[in-house]
1. To test your reading of the models, identify which of I, II gives 0.00 for FRET efficiency 1/(1 + (r/R0)^6) of positions 68 and 292 (r between Cβ atoms, R0 = 25 Å, to 0.05) when calculated.
2. FRET efficiency 1/(1 + (r/R0)^6) of positions 156 and 300 (r between Cβ atoms, R0 = 35 Å, to 0.05) computed as 1.00: which structure among I, II?
3. Given a computed value of 11, 21, 19, 17, 14, 7, 5, 4, 2, 1, 0 for P(r) over Cα pairs in 10 Å bins from 0, in percent, for residues 44-131 alone, which structure among I, II does it belong to?
4. 63, 40, 36 is what came out when Cα extents along the principal axes in Å was calculated for one structure; which of I, II is it?
5. Of the structures labelled I, II, which one yields 18 when relative contact order in percent (Cα under 8 Å, 6 or more apart) is computed from its coordinates?
6. Here helix-only ellipticity at 222 nm (-39500 (n - 2.57) for each DSSP H run of 4 or more, over all residues; to 500) was calculated and came to -5500; which of the structures I, II was it taken from?
7. When Rg/Rh (Cα atoms, Kirkwood Rh), for residues 236-331 alone is computed for each of I, II, which one produces 1.20?
Structure I
Amino acid sequence: MKKYYGLSIVILLMTLALTSCGGSETSQGNQSERVISVKAEVVSPRNVQVTRTFTGSLEGARQAVLYAKIAEAVTAVDVREGQAVAAGAILVSLDKNGPSSNYLQSRSLYANAEKNYKKMEYLYNEGAVSESQYDAAKTDYEVQEASFKAASQLVDIETPINGLVTSVDVSAGDFVMVGQKLATVASTDKLRVKFGVNSVDIGHFRKGARVVVSSDAVEGSTTGEVVTVAASADPVTRAFQVEAHIDNSRGVYRPGMFVRINIVLEDLDNVIAVPRKAVVTLDGQPTIFSVVNGTARKNLVSLGSEIDGHIVITSGVSAGDTVVTLGQDYLDDGYNVKIAALSEGQ
């Protein structure tokens, strides 16, 4: 009886083993027969431009920042931001009677010197005084005139250029210190923008290179030209400073505007470019899946420049190939594929 019982146990174990093996084969077979729906694109050659975008703020190509040279109270501010001014216009006036100002003293000395000079000129012409006396009076007059002009410029702050008042930094009644900023005037017919460029891209910049400048505050864009390229990087930011000028004869751009600067680094003709999302990394290698007769094929590829959400493929994919752009994360070489949507590469 024990003999028959042991034989039954052996037969039962063998039956379970065979059943298990059969189930595994069925599972593998189902995996290989599964069909995965994907979106795909037919690759075609195209001409593309490799561009880079930088940012900066516009300034006047000619710009004057006015500072206080004496510590005095502000008695008047004669301009407002956005106002057009001519060279020589007084923007800010400081207290002429203040302790730091010698305006009144200089004016008095100048007036006396002028009066004496005119008197000596008359007497010299009449032969009543010597030439040396006349020259001394003339020299004193010229010295006092220069001193009065200098004293006047310390209290009546003038703009040295024509332009637009881009900032007024004080108000009447303020007491300003030496070196404090009072106002800024910028020419607006031509504007400049400075921006930093990394060491990888700086080799593409040359004096005279064309840039396209745009701002959210202005519809459309305008062109500009690179005028200077720094030969060395800033020791703090490690970026190379580039300056470009734009024509603003229409007056639509203003100093202080935040802008984007686009430059074409490279023109690529007849290249293969696919959507960036079509490329996956498998075992550390960039990979693209293509579809051949309903079957997924794994292609190891070499990558080039990225352009507007696309990436250039330098090897591994050819024109006319159908590459998977959605669903590739679920694929492996040899999987059955159904193309749910197919588009033509542009």
Structure II
Amino acid sequence: MPTVAAYAAASATEPLAPFRLERRAPRAHEVAIKIQACGICHTDIHQTRNEWGNSTFPMVPGHEITGVVTAIGAQVTKFKPGDRVGVGCFVDSCRSCQPCRRGEEQYCDRGPVFTYNGQEADGTPTQGGYSATIVADENYVLRIPANLPLDGAAPLLCAGITLYSPLRHWHAGPGVRVGIVGLGGLGHMGVKLAHAMGAEVTVFSQSERKREDSRRLGADHFYAVSGAASVAGQERSYDLILNTVSAPLDWSLYLNLLKPDGSLVILGVPPAPVPVHALPLVAGRRTLAGSMIGGIRETQEMLDFCGRAGITSDIETIAIAQVNQAYDRMLKSDVRYRFVIDMATLQ
């Protein structure tokens, strides 16, 4: 098999560095894609540094991938060379369990085959989008709307769908009050999407410094949260609150802001269990829930919605040689709001 240029982590303690990666020719139902842009997700940091304890090396990260189809397998019907496409967080699933059959492959009973740090059915390790090309089954490839730039669209494949899926599931729209906890790579997409759906949007942030950004992105209200007193008067006000923050927070504080039958949905994964008192739940028949990305059908729906609304991520484009510095900056929240690698810089 031919090798292509990539960047990989050789171990959990080494910086990412140039790497040569084997990519096969497309099989019958597969497409080959020349990658033009790849977003950097915080998951990339967790995985390359083995913070979840399940990493295998060498690892080529990246699951916010956009590019152009260069070749197709003999039985491909959905794409042709030249099509603008994307690959998100997973590239296969069992296709037969109940979640897969209803188009929610992200909840596959056997677990989806993740775009990197996963294994294909034959045991081949998957490698991601910090590379020149990728080959994927046509049923797990997305079509990028013609009016969306490939760099700004790349984070939609993870950050965008991570927020779109719960907003749709919990029926965000006109007359619905939505709260977004955290205005980062995920949160800023939540504000844009909820606003475009017609919801009334409030941002809950840790400081005042993103107040103006929140309004620019479409939020109607903003609170710098430093405890219950900082959101006094907002109790029993929200239908849906999406928590995008992975750091430990007082979830009970946000449960108390929900109306009866409201839902607090967890999107970020804290490093340790978070204690929750039962009283805010039982006192309002409230729900504490979680959500993870979306299936292929819903991801395409999200991309089409973004195409109609003209929504992309706010990005800072970098050369791939800057990826380690970008990781360090992400840990300091020094990006507004998503890094995207220009893969033309990969040699």
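1. Computing FRET efficiency 1/(1 + (r/R0)^6) of positions 68 and 292 (r between Cβ atoms, R0 = 25 Å, to 0.05) on every structure in I, II gives 0.00 only for I.
2. Label of the source structure: II.
3. I
4. Corresponding structure: II.
5. It traces back to II.
6. Considering all the candidates, the number was obtained from II.
7. Answer by label: I.
No lab work stands behind these numbers, since they all come straight from the coordinates. It should be emphasised that the depicted structure is a prediction, and the values quoted were computed from it without experimental measurement. Cβ atoms are built from the backbone, for glycine too; each structure is taken alone.
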